[in-house]
Each structure stands twice: as structure tokens, then as C-alpha cells.
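None of the figures in this text is laboratory data; all of them are computed from the coordinates on show. It should be emphasised that the depicted structure is a prediction, and the values quoted were computed from it without experimental measurement. Cβ atoms are built from the backbone, for glycine too; each structure is taken alone.
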Structure 1
């Protein structure tokens, strides 16, 4: 795992794009503060920039750097969730506009996956995570289901967990409102 962490950090530091395992499906990722790297992911996925992407953080401290307000209910929902939980927060901050929705919101997940925690912790910034597929195609459940086109388009492909055969599933998603109320989206 150390070689994968080192190579991923090097790619992220120079504005590159990685293909990596997360606590849900395999993702395409980059430095979530790098506008050009984010543009590149949109191009790789052939995705419209109006469809925002998820950002991963390693904990509450990092979350507070990129979200205006974190209502107590957010932490309660994360702690009580049986599976990974992505939350759409109403007000993003310190992130490029091509990652933030038109209404100012941002989708963020605090990761539990060991590789992701170590990667994001060592990088010191959030990492974009979007499913490793062309927009509109099914998200791959295992590494073997990722197209050659996606694999060839990134700067580094993580070897860690490529042999996992248990199909992964996407996270739950909750939309958090300014008043602390929320709506389950998925």
C-alpha cells in the first residue's frame, strides 16, 4: 500500500488524476482544490460540469475547512449510518466553482477506508471522488469492470484492492438543509 500511497500523492501533487479504491466504488480522483485537475476528470468521464462530483475528506477538521456550517445533525447521521454516507452541505467554501453546485452546495463524504484516510491525511487536502466510468454508464462494482478507456486516461492506477471480488455499492446520500433538516436522496 505504501508504494500506491506515494505514487498517488505524487500524481495528486502535480495536478494529476488517479484511479483508486474508496469505501464504496472505485473512483477517479484529483486534488479537490485544483480547478484544472477537476476539468480533466469531467473530460475523462465525458460529464457535463453542471453535474457536480463528490469530495472526500479524512475527518471533521478537514470538513470544516470546506463547508460553511456543519450542523450537529450531520455528525449524528454519519455516526449512525450503517454504510458510507455522502452529505450535500448547503454552503461550500474554499473550493473551485467547477466542483461546487450552482446553488453553492457541495457533496462530501468522510471516509472510513484505510487507503483513502491515509491518502487524504498525507495529502492534507480533500480529494475528488467520482465513479470510475463514462458518464451514463453503470458504475463498476469491481476493478475488473472498469473500462480500459478509463484506466488509460488517468495518471496513476492504484494496485491496492484490485483483486477484491466483492462488488462495491455507492454511498447513501442525504441533502442537508440550512435549518438542519434533511432529505434522503439515495
Structure 2
């Protein structure tokens, strides 16, 4: 069996799970997520646990087993704790400002860039150089963070741009200078 797929998912108190055919709805204190899974995987609720079972040991079913279990676990975590990604803005004069629900970025262009949050995602600022993306769905939080990072990805020579907190940016060496002395 799949090592990840066979693990049961504990359902914390305050979280309700509704399974209808291959559609699962998880509702908790932070919000509600609905996801449709492939019908080959059977999802069962026993007491305070979710169990995912596969019909056979084919390669595709083994892969789907672990995937289905991981997505369900992320849904349960999302409605209880929520998901967040923090982005760091590096560069002289680069900063972010809040404008209602939107975030306005000044990242070295001749114009400002206004970022509209995706549905189910909220944007917050931790100082002028950090943008925090929060939501209940891990997939949409990651997508929103990737869209913001794509506005100005880190430069390979100076390291300026928007990066995830903790992301290691490899800085390339610049052009090698001329050799000492004048050549003949």
C-alpha cells in the first residue's frame, strides 16, 4: 500500500466532512472547501477519521491513492489553521502598499503594479517589504503567491525582485574585469 495513502486523516472537533459520491465538502472555523475526486478512489468516514482506499495495486491507482489522501489532509488543515505564504521584496526603493483588499507594488517599473487577490485569498502586509498571502485552499494560496513573484522574479546578478521568504537565490558573478595593466 501507499505509505501516505494508507494513513488515516484525523478530523478535529469543529470540522464537518460531507461525502457525496466523489465530491467531498470540508467545513470548519476558517471556511469551506469543496473538491471533486476521481470516482475510482473510495473515501470513507469512520468515527473521527477519513480513510482513502484504492481498488487495485496498479501504478496509476497507487499514485492517485497518495494524492487523494494528501489533498484531503490539506483541506482539513486549511479549514482549521489556514495556509499562508510570505513573499519578500528586495531592492532599493522596492515596496508594497495596501489599497483596500488589493496590494500596490513598486518594483522598479515606470508604473505601479496593482495585485488583485484571487477569490478565497486575502493579502496582508508585514512591513513595507513583505506580502503575506493567506487562505483556506493551499492550491489557490500557492497560485496567488506565484503570480505575485512572477511580477518581478529575483535577478540573478543583484538579487533584486520578489522572492519567497527563505528562498535561496544564487547570485551569478558579473563580468570579469580587464587584466591588470594595458594590453599591447
Checklist entry - Out of 1, 2, which structure matches -8500 when helix-only ellipticity at 222 nm (-39500 (n - 2.57) for each DSSP H run of 4 or more, over all residues; to 500) is calculated? => result 1
Next on the checklist: Suppose distance in nm of label points 7 Å out along Cα→Cβ at positions 46 and 78 works out to 2.6; of 1, 2, which structure was it derived from?
Outcome noted: 2
Checklist entry - Suppose you compute Cα Rg over 2.2 N^0.38 Å, for residues 62-109 alone for every structure in 1, 2: which one lands on 1.86? => result 2
Next on the checklist: Among 1, 2, considering only relative contact order in percent (Cα under 8 Å, 6 or more apart), which has the greatest calculated value?
Outcome noted: 1
Item to check | Given 20.4 for mean count of other Cβ atoms within 10 Å over residues 54-61, calculated: source structure among 1, 2 | outcome: 1
Item to check | For Rg and Dmax of the Cα atoms in Å computed as 22.6, 85, the structure of 1, 2 it came from | outcome: 2
Item to check | Value 21.0, calculated as mean count of other Cβ atoms within 10 Å over residues 134-141, assigned to which of 1, 2 | outcome: 2
Checklist entry - When percent of Cα pairs over 18 Å apart, for residues 38-125 alone is calculated for each of the structures 1, 2, which structure yields the highest value? => result 2
Next on the checklist: Looking just at mean count of other Cβ atoms within 10 Å over residues 6-13, which of the labels 1, 2 belongs to the structure with the highest value?
Outcome noted: 1
